[in-house]
Structure I
């Protein structure tokens, strides 16, 4: 399974209260059946990763703006999109505020690359 599409699926932070979409823009110039495919550098807050409704990070809940200082973890090293490893629904984003962002639902299914 690959991740992609204008709305690239749904994600959820371990401290978030509701899933939010991941947006994949066509900057990588590689299209799948439902839209652009993602690589591990598609981790830009507000552009690729939407703010979550609320963050339950102690001591008090507050609005959430994800902070992803590093690429997505668990790349697919044998598949390159724009010369950077691709990622799929097993990828994790590590938020600088202590949360882990998981892909709940990808938009690309059964994409054969290679």
Structure II
């Protein structure tokens, strides 16, 4: 029962994080700085929770591979899309805030993986 509740918290953190990243990515340029900073802090916290609670030992390799691809493509995509006018800037913002969510998640999962490897 407790494991299901922890997994549920991680799932909600992921869902809320993705929705928040999309909302802030769409409207971030029209938000004042304190709200935008709070959204970034919430995305980082959600990313850490997802990394701690959602990714188990069996899923680690697949998750790290997928998140590495996502982080690399999002980073390069923000540079490319930023120069394509207003629509490109919106897409660039979306990718940036998804990065804010996924980079902490990837770091946490990678650290967990390193500790497991070092322990063996």
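Determine which structure produced the value 1.1 for distance in nm of label points 7 Å out along Cα→Cβ at positions 24 and 96, calculated from the coordinates; the candidates are I, II. Structure of origin is II.
Here distance in nm of label points 7 Å out along Cα→Cβ at positions 32 and 104 was derived from just one of the structures I, II, and that gives 1.8; the source is I. Here helix-only ellipticity at 222 nm (-39500 (n - 2.57) for each DSSP H run of 4 or more, over all residues; to 500) was calculated and came to -31000; which of the structures I, II was it taken from? Source structure for this number: II.
Figure out for me which of the structures I, II the number 15.5, 51 belongs to, where Rg and Dmax of the Cα atoms in Å was derived from the coordinates. Matching structure: II.
No lab work stands behind these numbers, since they all come straight from the coordinates. The model shown is predicted, which means the values in this text are computed figures rather than measured ones. Cβ atoms are built from the backbone, for glycine too; each structure is taken alone.
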